[in-house]
Structures are given as C-alpha cells and as structure tokens.
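> Pasting the structures here.
Where a number appears in this text, it was derived from the coordinates with a stated rule and is not lab data. Only a predicted model underlies this, so the values are computations on that prediction, with no experimental measurement involved. Cβ atoms are built from the backbone, for glycine too; each structure is taken alone.
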Structure I
C-alpha cells in the first residue's frame with residue numbers, strides 16, 4: 001500500500017498572508033535591465049529638462065533589482081555629475097540616471 005502525500009498543501013494553512021506575499025516576490029521572474037539606444041536617452045533627457053523647467057509632474061519607469069518600477073513626482077534636481085535625479089514626492093526618492101527606462105510628463 002502506497003501513501004499519497006499532499007505535498008506543499010499541508011503547509012499552506014500554517015503560513016501567514018505576509019509570508020505568502022514575500023514568497024511570491026522572491027519567485028518573481030528576474031528581468032534584465034534593458035539597454036537604451038541613443039534616441040531613447042535623448043528623449044528621456046528632453047522630457048526631464050522640460051519637466052524641470054515647467055515644474056510638471058512626471059511618471060518615471062526605472063529599473064531596480066530585477067524589477068521595473070513606476071513613480072510619480074516633481075523633479076527637484078538633476079545632478080548629471082553625480083548621476084542621479086531627486087524627486088519631490090512623499091518619499092523624496094533619489095534615482096540613478098542609468099536606471100531610468102522611461103519618462104512621461106503628466107499635464
């Protein structure tokens with residue numbers, strides 16, 4: 001007689017929802033950072049300069065640890081020498097210029 005094992009089903013009831021969320025995050029597929037061509041970099045640069053001059057809100061897509069993230073805010077500073085931008089939002093984030101994938105100006 002052979003015993004039928006339930007596998008991982010028997011452990012699921014012992015896990016908290018926070019643990020399940022963390023496990024899902026760990027097992028997400030790792031995404032490679034895309035390589036932008038010169039035209040895309042020029043377009044991002046122009047949109048950042050426009051948003052800085054007009055104080056418009058932007059939606060920025062950036063790459064961080066294998067994931068694409070989006071964030072909204074106003075540009076505070078673009079420091080090309082140090083290689084980062086500073087956003088004015090609830091977090092006051094500092095994002096490396098090399099990690100920016102896309103920028104949209106929200107009117």
Structure II
C-alpha cells in the first residue's frame with residue numbers, strides 16, 4: 001500500500017496552478033503550464049512566495065541550496081496531490097492510501113479512528 005500526506009502547502013500550490021490547453025498533438029488536453037506552473041517562469045521563486053518561506057539569495061541557483069531542493073520536492077509532490085484531487089473531486093489535508101500498485105487511481109483518505 002502506498003501512502004501520501006497532503007499538506008496545506010500542497011493545496012496552496014494547487015490553487016495557484018496555471019491551467020491551460022495543450023494542443024500540440026491529437027485533440028489536445030488541459031494541462032498545468034509547464035514553463036509557468038504558478039504564473040511566472042521562476043518556479044522556485046513562486047513556490048517560496050506562495051508558501052511564505054523566508055530566504056536570502058545565496059545558493060548555486062540564487063536560492064539557498066536546501067530551500068531550492070525543498071521547493072522542487074514539494075513541486076514534484078503536487079503530481080500525487082493532483083491525482084488525489086481529480087479522483088476524489090475534493091481534497092483536504094491528511095494521509096491518503098492507495099491499494100492499486102500500478103495505477104494512480106485508488107487514492108482514499110485514511111479513516112481516523
């Protein structure tokens with residue numbers, strides 16, 4: 001069984017997704033903007049701003065390396081959070097479980113006891 005914890009930070013990022021239409025092949029499909037998923041081309045800067053993280057510009061990429069890595073990690077995690085949202089048509093913070101080994105379908109929030 002797979003588990004994933006949806007946090008308030010995931011929800012803040014999803015709310016800021018720039019949704020567009022990709023029509024480069026076939027009949028097209030809705031998509032999150034690949035170059036500007038949160039509105040600007042600086043993904044890490046957008047994430048830091050959206051999540052209210054404090055930082056100084058001192059790392060290899062302009063951002064502190066630890067903060068840069070943390071931002072990209074949560075950015076990548078939005079894939080699972082978005083799968084949970086689209087499958088359940090609702091999402092809230094909490095731990096979700098998926099019993100489907102080879103599918104992105106099957107995410108359900110863990111029942112509290």
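> By the measure distance in nm of label points 7 Å out along Cα→Cβ at positions 48 and 96, tell me the structure among I, II with the highest figure.
By distance in nm of label points 7 Å out along Cα→Cβ at positions 48 and 96, the leading structure of I, II is II.
> Using mean count of other Cβ atoms within 10 Å over residues 16-23 for the comparison, can you identify which of I, II gives the largest number?
II
> Consider the structures I, II: one of them gives 0.95 for FRET efficiency 1/(1 + (r/R0)^6) of positions 32 and 80 (r between Cβ atoms, R0 = 25 Å, to 0.05) as calculated from the coordinates. Say which.
II
> Here's another thing I want to ask about it. With helix-only ellipticity at 222 nm (-39500 (n - 2.57) for each DSSP H run of 4 or more, over all residues; to 500) derived from the coordinates and found to be -11500, which of I, II does the value describe?
The structure behind it is II.
> With Cα extents along the principal axes in Å derived from the coordinates and found to be 44, 43, 22, which of I, II does the value describe?
II
> Now, a different point. Identify the structure, out of I, II, from whose coordinates relative contact order in percent (Cα under 8 Å, 6 or more apart) was calculated to give 23.
The correct label is I.
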